[in-house]
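Coordinate-derived values only; no laboratory data. Keep in mind it's a predicted model, so treat the numbers as computed, not measured. Cβ atoms are built from the backbone, for glycine too; each structure is taken alone.
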Structure 1
Amino acid sequence: MHCPIDLGGGGGEVNLARPYAGLSPDLIEDAVASVGFEPDGHLLALNSFENRVYQVGVEPDAALPGRFLVGKFYRPGRWSDAAIAEEHAFTAELVAAELPVVAPLAHHGRSLHQHGGFRFALFPRQGGRAPELEQVPVAEWLGRLLARLHNVGAERAFSERQTIDTETLVWRPHLAALASGLLPNALEDRYDALVSTAADAIDDAFARVDPVLLRLHGDCHPGNVLWTDAGPHFVDLDDSRRGPAIQDLWMLMSGDVAQREAMLAAYRTFRPLDPRELDLIAPLRLLRQIHYAGWIAERWGDPAFPAAFAHVASPAWWEGHLRDIAAALETF
């Protein structure tokens, strides 16, 4: 279905079924130039599916520490301008609190820009390697930083961004999976029953714990933590939303009890953590599993997704997904 939207800033229309079809190298470089940088012809696509992210070479500029910046072109139709602005404002608060977070660059007081029908933001390039999560000092460092991040996150609430809940991360993905044609017809009733059971179990777990909800990184997996000799820095707050503190911790736990306890103890040196939130790890993991399948299904019209996730078109993959949901429910 052709569902064009016009975002202005260059007069382009974006087809939501193939949202990045018009995002050419020339348009990317023109977008960067529109913010005052001069591209030098070096352009490298970085690993990203939800948005499109590029490393862009630019001529020397006083606003940059190096010769490269990173341009993120937001998926049309996903977030409102106001929701993106909240993400950027939260990131700015974290930087002001001297937390190592990569924030978007501002141009004339604005960090969200438009060009050729696309919204985009520019970031300084800051590389790094994956954190060695199994090392206790690394776990302690991350625990302290996340506590400080959550102290900032607790200072005010989001009004435009989503909350970690079953409506957003179970029921919407469930509908996307059913509508996609990827889920075999023979599995639909079983899928419906398992998702319904999972949603009830997750809601019950949240009701028992009744966690404090605060602004989070939201997607704090090891790929969004880059380590250098100077320590870690956090990138990509695109999934920042309200939720329990444990959401930002559990994906950085290696599975080793000593590592987990070191991270939690370090966290508690800067911020209290209700021990009952540990009971939310299994529900949050299941939320992520169900959302992952529905996210791929919802994005299947984007050519990048069938190319990268061809295995999801296999009935065997969905059989495995249903087994995973059933097994996860047994851990509650």
Structure 2
Amino acid sequence: MSSILIDTPYAGLTPELILQALEQLDLQPTGALLALNSYENRVYQAALDDKSFVVVKFYRPGRWSDAAILEEHGFAYELAEQEIPVITPLRFAGKSLLEYAGYRYAVYPLRGGRWPELDNKENLQLLGRLLGRIHRVGRSGRFAHRERLTVEHRGRDALAYLQQSELLPNEIKHNFVAAVAPLLDTIEQQFEAVGANTLRLHGDCHPGNILWTPDGPHFVDLDDCCTGPAMQDLWMLLSGTQDEMAAQLLTLLEGYETFSVFDYAEIQLIEALRGLRLIHYCAWLARRWHDPAFPHHFPWFNTPRYWEEQIVTFREQLERCYLPPIRLH
């Protein structure tokens, strides 16, 4: 892969190319494109001549293998076959992973919706039931090409990258590593203590990836589907104080356990998973900083203040990891 494609992966992704990629599928775009909120990939809403809309997603070059992307699509189809509300890619001549001018892409039907109201108990119970159903399907097979959610990959590899990165100032590096290293050690101890069973997951189940309509919710963006503990798909739906999170989790599990068994030992992983996400996020921004979209959308990154704030955040997260796990009443 050329250095130009790695450094500016979407430099050639012009509006004309996007329209041509749709036209090769015998779709008839009007030319109206709307860029949607996505940084890792590039995602556009496209209007068609028949007054319908599709969403076209161009995968970041070099990130996933074809096999990993096809496993993502396959998992989505498995879920849809069980009438679980997920948005699946359209097939053209039997293919869901498409290619044009060196870019791999997929086309989806447009499905709108709003973020879920997570302070609504009925909503949480419904989400719990749907996640229980997703995980029941997830346990029925295994990924061969998708990532595993591990402390090594999400945490230690991320820290190693940051230590070698010129973006982390030398004068801050020692204190930064001193804050992250004990957090990673604690997270690793908690993973080992729980010995969590793993399964196929949505992987990035935050409220922005759940869209609510009058007919109920649907899940979008399986781009980060992976193998990991069930709690990974639950903890990002929790917020507030320990007691508030306990009440929310209890409600989620009331629905979840209608369809899946939950290992309550995984409650101890909530803060460990949060810590891994914080570390991985720092490294994600650093790894993508060469992409012109990132300095534009994340101007606060790569400043001394940012790194100093992260040191405080990691120290506070270590304290949270030492707290007793939330108790369900």
When log10 I(q)/I(0) by the Debye sum over Cα atoms at q = 0.22, 0.23 Å⁻¹, for residues 229-316 alone is calculated, the result is -1.18, -1.23; to which of the structures 1, 2 does this value belong? 1
If you rank structures 1, 2 by distance in nm of label points 7 Å out along Cα→Cβ at positions 117 and 133, the highest one is 1
Winner on mean count of other Cβ atoms within 10 Å over residues 125-132 once structures 1, 2 are ranked, highest first: 2
Taking 5.8 as the value of distance in nm of label points 7 Å out along Cα→Cβ at positions 21 and 261 derived from one of the structures shown (1, 2), identify that structure. 1
As an exercise: FRET efficiency 1/(1 + (r/R0)^6) of positions 77 and 173 (r between Cβ atoms, R0 = 35 Å, to 0.05), calculated from one structure in 1, 2, equals 1.00. Which structure is it? 1
